[in-house]
1. When distance in nm of label points 7 Å out along Cα→Cβ at positions 112 and 328 is compared over structures 1, 2, which one is greatest?
2. Once FRET efficiency 1/(1 + (r/R0)^6) of positions 248 and 336 (r between Cβ atoms, R0 = 25 Å, to 0.05) is calculated for all of 1, 2, which comes out largest?
3. Can you tell which of 1, 2 yields -12000 when helix-only ellipticity at 222 nm (-39500 (n - 2.57) for each DSSP H run of 4 or more, over all residues; to 500) is derived from it?
4. 59, 46, 43 is what came out when Cα extents along the principal axes in Å was calculated for one structure; which of 1, 2 is it?
5. Taking mean count of other Cβ atoms within 10 Å over residues 136-143 from the coordinates of each of 1, 2, which one would give 19.2?
6. Looking at volume of the Cα convex hull per residue in Å³, for residues 160-263 alone, point out which structure of 1, 2 has the largest value.
Structure 1
Amino acid sequence: MALSERENYLRTATITGGEWIPMRVVISGATWDQLRGDLEDVVVHHPHFFPGFVKGQRDYDAIEYDPQHKAGGAFRDNYGCVWHGEVDGIVGIVDEHPLADWDAFEDFQMPDPETQRPLGSVDWEAQRQSMALRKERGELCQAGTEHGFLFLRLYYLRGFENLMMDMATDEPRLHQLIDMITEYTLFQVERYIEMGVDVFGLAEDLGAQDRSVMGPKMFRKWIAPAYRRLIEPLQQAGVQVHNHSDGYVMDIIDQLLDVGMTICNIQDLANGVESIRDTLKGRVCVDLDVDRQSVVPHGSPDEIMDLIEYEVKTLGSPEGGLMMTCGIYPPTPPENVDAVLTAMERWERYWWE
């Protein structure tokens, strides 16, 4: 009997033998807005990834992006950080930091975990009902933090340069702030464990273009202990821990594994496909983030086909351990989107055929 999507995902994650490589393509709102009908012509021919899509179903004039995804939009989140949108359909930046001056720390209020996620409200009873329905249907039960739950949140609160100086000077209030954020996030972790979640995501960006944002020593001192506190209850409950980070992270990847990450969503070309193979293959499941900087937006369709084939053959195996995610952003042309989808359809079962 063929595996269900849930069973295949979990076997892939645990490297115990799946039947296909879990793959997904995430098209940004900015790309939809840019390509419109041309993109619809592509998507409608790939029902495997976009089941039920009908050309003309998107009313582009009626789409209203939330403020942090809207050019010129402004939004204050529940931590007090102010986001400003730069491009319609792509998340903006935080440029007002409520703790830029530590003098504000005395009156600083954390969001209420009972009612507030960082960017909005939360109804935990509705979350429980939704999770129960997914379990009843035999679907994969996933949950996770917002993107930027700890390191990036510290930067949002303090500002980047201030945060780096805090780490360098061993600022005692930074220790206190990390504990507060960790306790807040742990509340979410525990709620989802109670609901029987299969996979929990911890998402933020730890890498720059060619090195991690902080060195291994700083990561070990400031960030790893908090990660470990969040992951230990997930490990005890048998939950798969999915970690996303953009940028180069190979200099801290062993620490990410040591604290308990079981699925590492990292970028292919930034980290090097061969380096990922030599360091991670067989040790942990890799959710490979297919290039979004050069080949996918600027390369030819043949180059995209070749890249995905090479990555499947280099990092995959019949035991599993490889997933693939491709985010589509401007200025990717429609023929390149088609190439991504075609390549994924062609190669997702390579190791089992």
Structure 2
Amino acid sequence: MSLNKRNGYALPANERLHMDVHYHDYLQLDKILNAQSPESIRHQLPAHDEMLFIVIHQAYELWFKQLHHEVDSVGTILRQPSLNDNSPELQTIVHRLSRCVTILRVLVHQVDIMETMTPMDFLDFRDMLRPASGFQSWQFKELEAKLGLKFDMRHGKEYYTSQLKQEHIAVIKAAETAESLLQSVNNWLERMPFLKEGADAGFWERYIDSYRSSLAEAERNNLAAFEQVFGEAGMNEERTLSPAACRAALFIMLYRGYPLLQLPFQLLNCLLEIDEQLSAWRHRHMNMVHRMIGMRIGTGGSTGKEYLKAAADKHYIFKEIAQLNSFLIERRKLPLLPAEVERQLGFGGEW
């Protein structure tokens, strides 16, 4: 009798719900444990470390799938027309983004396992892999697009999909045209009514005065950058975060001690940690490639270490949030908030 049938007929839904689930079947271990087919075996030149190489990369792809699952769910919540910043939904967003950070840390540490393979071990089977390459990981490219990496900001954008199957290119292009996590965060920040019309018209003037007085002589150019980031005239095609979103994000960073701002601050901080871990993974990967193949080209035809280094230096997704730290001042110099705003930011407050 099959899992869902009895005597050739489909089981009623209530009976299917009560059938025993076996660990082996639930995890589909027949598929997973038989999904490693070393090329060295096929060529009758067995290379012991190819099994490790395959398992690690399969594990990467499974973790990428989980990251997609988390990022998609966060985007769905953020794209709601109204999101209460003192609600369980925002806690869910922070929790799932924190999980993404933890998964990315695991990806970085998996390089430690990979590096137990020596360059000579890798050479035992490397040439049999051509033209396969990690460059062909469409899931990772799609994830970058979902997070907010714009096509125009990609290193090597003219050929970054050149080695992919057409169906995978279509998936990535769809992610590039859909609303990214960074765009959803921008829209969420823009909805926040911090110190808008009538709340305290003089707040930003007082803040700029305090910021100006905090700058060293060599930092005076920061004032022009301040106007570029927070002034409406500074919006251009290269930016994702609008001036209004930047003002809201800076306000959250400055006054994160207030109860209503603690979760929004954790959300922004999670995005910076995601960028940090992605950067750490790229640099570990780059150094590992240099250790393994030196200055040789990658199996997919890229320039190996040089390509990875250029991508690592350029592919910061949440850099517009990170740059806001340039405009912080000491707590003791923060402008006092109006009493009504303080009340709204306290326990039980709601915008």
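Where a number appears in this text, it was derived from the coordinates with a stated rule and is not lab data. Everything numeric in this text was worked out from a predicted model, so none of it was measured. Cβ atoms are built from the backbone, for glycine too; each structure is taken alone.
1. Result for distance in nm of label points 7 Å out along Cα→Cβ at positions 112 and 328 over 1, 2: largest is 1.
2. Structure 2 comes out on top.
3. 1
4. Matching structure: 1.
5. 2
6. Values: 1: 92; 2: 164.
Max of volume of the Cα convex hull per residue in Å³, for residues 160-263 alone: 2.
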